[in-house]
Structure P
Amino acid sequence: MDIDEIFEHIGELGRAQKNLLVLLSLPVAWMSFHVLIPNFIAADPGWNCFVFTTNCTVGIGAVPDCTRAVSLITDPEEKCRHYGSEDCMPQFDTSEYTSIVSEWDLVCSRSSYPSVAQSAYFLGLTIGAWLFGSLADMYGRKRILFINVLGCTAVGLGYGLATRFSVFVVFRFLFGVMSQAIAVVGYSLLLEVVGAGKRSLVGVLTQSFFSVGIGVLALVAYLFRNWRVLSVFISVIGLSFLPLWRWIPESPRWLLVKGREEEAKAVLTKIARGNGRNMTIPRLKRPSSQPSKTTVSVTELFRTPVIRHRTLILLVAWQA
């Protein structure tokens, strides 16, 4: 019997799958913290430039009489004109919050640096989608998912504790690489434990957790105003997901592709019981793991005017 037919008997979206929907969507909410955190840790708290000037007059006996004055410059253009010179001492207003801008003086000619860090993150996402999608096909969805939850926790701590901006950028890039496994692999695992007729609904519901995470992040950022404390706090949250290993099963579809039918039956039996349906899982038809003979290339995205137009819009939106 085909696995999609099995779900018609054990339940396409019963209580067991709803529980898995919540468990597998919690890391999605966590990912939203790290995607949107630059809005808080890369915010400009505002700064002023204190300029020191020395005035000397010739006193009695031709001895110079010098006085040193301090003037405050608040005009944006004037501040940047003096910034970087020896006579300018930037002073950030950290009374409300701190950020990487105040940590590493990312103003004026360095004001684009936070965008560089975010671009590095999105570059990591691109690489991670390809890398961990392939690894999940080889080693299993569950294993790759939890390895990357632990990896994201470690790398998140890395950028929260970075002592140089270049180190911060490297850790943001690595976080992008690893976090894509949670987005792609976790999504695949979830869709492979529900029936075909419920996959669209489940796909939308799991992404709604991302929106919930955005709202939670705003509250957390309000409570933790120091950018390092905020980064470390949202990173260690990842450790709370590790105990979920006990309740999240491997994808039965992946198990079948790998020829591990008995393990796939055990997963399906557990789902059936969770849905209140006791039944013996019959012999399962192994899904084809052979790639389609029809080959396509990336040029298909630009072949027709409509597809080309949509592709260009998505490329721009992704980098915005």
Structure Q
Amino acid sequence: MHGARALGGAAARQLVPAVVDPHVHYWRPSTHAWLKAVIPGGDAHDTPYGRFAPVAGAYTPAMHAAHLAGFAPLAKSVYIQANMHATTGVAVAETAYMQGLADATGHPHGIIAWAPLDAPDEAARVLDQHGTFPNFRGVRFMLDFHPTRADLCQSAHGRYMSDGAFERGVREVEARGHLFELQVCAVQLAEAAAFVARFPTLQVVLNHAGFPLRGEFDGWRAGLAKLAANPNVACKVGGLGAYDDGFAKDEARPHVLACLELFGAERCMFSSNLPVDIVDWPLGTPADRWRTYFEIAAEAGMSHEQLCALFCGNAERIYSV
């Protein structure tokens, strides 16, 4: 395969003519009111969520397209829930708002919302409400919990995957044919592998490749291998080094290659985590990050067809967009 230098610029554009981004957060402080709390002077500014302060303004599809334009045109997008329910108190309001945005702008093409999966009867009602919107595709209930690092926790505790009520809630997702976005810390990957094995017909998508941490590659890879053994799990390769100021190319390479080896090119998707990437990857522009992933995959010998699948086709298929 050609080297990265030969594959840069126009040549890269020919090999990946467009991108489907399966992980983006469109938001405004007026709709996602928690953003107001993370700015200086806000109630959450001095918590781990204060890291979002630089991106606590509006983020729109037009801004998203502009951020990726230096790599490839943005063809389609999938919105991932961003806790709008925490301030509205109505889970379906997030889906309704995003559907309105899609109707007005064309983006997002898929909507991943939130549902109270730990309360299965209520979850069933909420899922039916979400399902009335044509772009709704599934739910994310964040499970990431680390026993010693509070800055990695976006879940109140780490017991959900052993809780019978939560399992019943996930079965409501499976019964309706929706996707489940799996967001866990690297130390939870082995437990997650055993958990998702209970739902063989549920399409599961791992967020951020399981949040690998610097210096913990072997443990992360071992857990990832167990999860990848479930054929119903796909992996979004993005956000690498989110808690370590981002992984530059040389550090990202073994993580990207591990994902491709364990899941195969047919179950991986490159993704952003915009606008959070702007904070978590201060090593260049968002387009630079996509170019880094492209170079790693191309240098590893991925074919033209595989590259198109990784940057576009797999997300279209898995999210039905």
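What follows draws every value from the coordinates through simple rules; no lab data is involved. Computed from a predicted model, the values in this text were never measured in an experiment. Cβ atoms are built from the backbone, for glycine too; each structure is taken alone.
If mean count of other Cβ atoms within 10 Å over residues 34-41 comes out at 16.5 when worked out from the coordinates, which of P, Q was used? Could you put the intermediate results ahead of the total?
Working: P: 19.8; Q: 16.5.
Checking each candidate, the match is Q.
One of P, Q was used to compute relative contact order in percent (Cα under 8 Å, 6 or more apart), and the answer was 19. Which one was it? Please list the in-between numbers first.
Working: P: 26; Q: 19.
Of the structures listed, the value fits Q.
With Kirkwood radius over Cα pairs in Å, for residues 186-249 alone derived from the coordinates and found to be 12.1, which of P, Q does the value describe?
Values: P: 14.1; Q: 12.1.
Only structure Q yields this read-out.
A value of 55, 21, 15 was computed for semi-axes √(5λ) of the Cα gyration tensor in Å; which of P, Q is the source structure?
Working: P: 55, 21, 15; Q: 28, 23, 20.
Structure of origin is P.
Give the label, chosen from P, Q, of the structure having the highest value of mean count of other Cβ atoms within 10 Å over residues 26-33. Could the numbers behind the result be given before it?
On the way: P: 21.8; Q: 18.1.
That would be structure P.
Where does the value -11000 come from, among P, Q, when helix-only ellipticity at 222 nm (-39500 (n - 2.57) for each DSSP H run of 4 or more, over all residues; to 500) is the thing being computed?
Numbers: P: -19500; Q: -11000.
Among P, Q, the structure yielding -11000 for helix-only ellipticity at 222 nm (-39500 (n - 2.57) for each DSSP H run of 4 or more, over all residues; to 500) is Q.
Computing FRET efficiency 1/(1 + (r/R0)^6) of positions 162 and 266 (r between Cβ atoms, R0 = 41 Å, to 0.05) for each of P, Q, which one ends up highest? Display every interim value, and only then the final one.
Working: P: 0.40; Q: 0.85.
Once FRET efficiency 1/(1 + (r/R0)^6) of positions 162 and 266 (r between Cβ atoms, R0 = 41 Å, to 0.05) is tallied for P, Q, the winner is Q.
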